Structure P
Amino acid sequence: MVLVKIHKKDGRILAAVCDTELLGQQLEENSIFLDLANDFYKGDEKTDIEAGDIIRNSDHINLVGEKSVALGVHEGLIDEHHIKKVKGVPFAHAVVVHD
């Protein structure tokens, strides 16, 4: 299970996906700061199948945590070379292009 929060603006959908156990944390290393304590990632628990459907149909995705990033890789939306880490926690962002 992962947490998924959907943000909509101007007809675009951004899905913020976070591993459940990371919610509420603030991760900082060098010039990277991830705030998982604010409302941006406070979404609903979803199964991998549900979350996969959501991120495939989103325009932008923000993924934080082992499970969330692995889901993005599994769905073919994240290339493993574009995964970054802060305090050992993987994260990735992508723009999803729909045909």
Structure Q
Amino acid sequence: MKIVVAKAALLEGLQTVQNVVGIRTTLPILLNVLITAEKNKVSLTTTDLDLTIRCGFEAQVSKSGATTLPVRRLFAIVRELSEATLRSMWTRRTSPQ
């Protein structure tokens, strides 16, 4: 997945979806945000299994894909960045053989 996105749009989206995520959970994946990029749109999705929030915004998507990241940590990192435009690339993680 390879995207270029405005910092303000990403921050607004993360702030919206992180409200569903609890502080503690028995399923660690519920602390993450699902980031999906396709056709010049990025979608952010979180859930607590009772409630799901999804929001989307426009971005330059060079390579579509999806990944999950800890939403609160990602929000804190993005908030501290000084750039107005963020370029991100995530590649498939492979295990050593």
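FYI, it's all coordinate maths here, none of it is from the lab. The shown structure was predicted, so the numbers you read here are calculated from the model rather than taken from an experiment. Cβ atoms are built from the backbone, for glycine too; each structure is taken alone.
Key figures
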item: For 13.5 (mean count of other Cβ atoms within 10 Å over residues 51-58, calculated) the corresponding structure among P, Q; result: Q
item: Which of P, Q leads on distance in nm of label points 7 Å out along Cα→Cβ at positions 11 and 35, largest value; result: P
item: Entry that produces 12.3, 34 once Rg and Dmax of the Cα atoms in Å, for residues 27-66 alone is calculated, selected from P, Q; result: P
item: Highest-scoring label, criterion being mean projected area of the Cα convex hull in nm², among P, Q; result: Q
item: Comparison of P, Q by relative contact order in percent (Cα under 8 Å, 6 or more apart) - largest value held by; result: Q
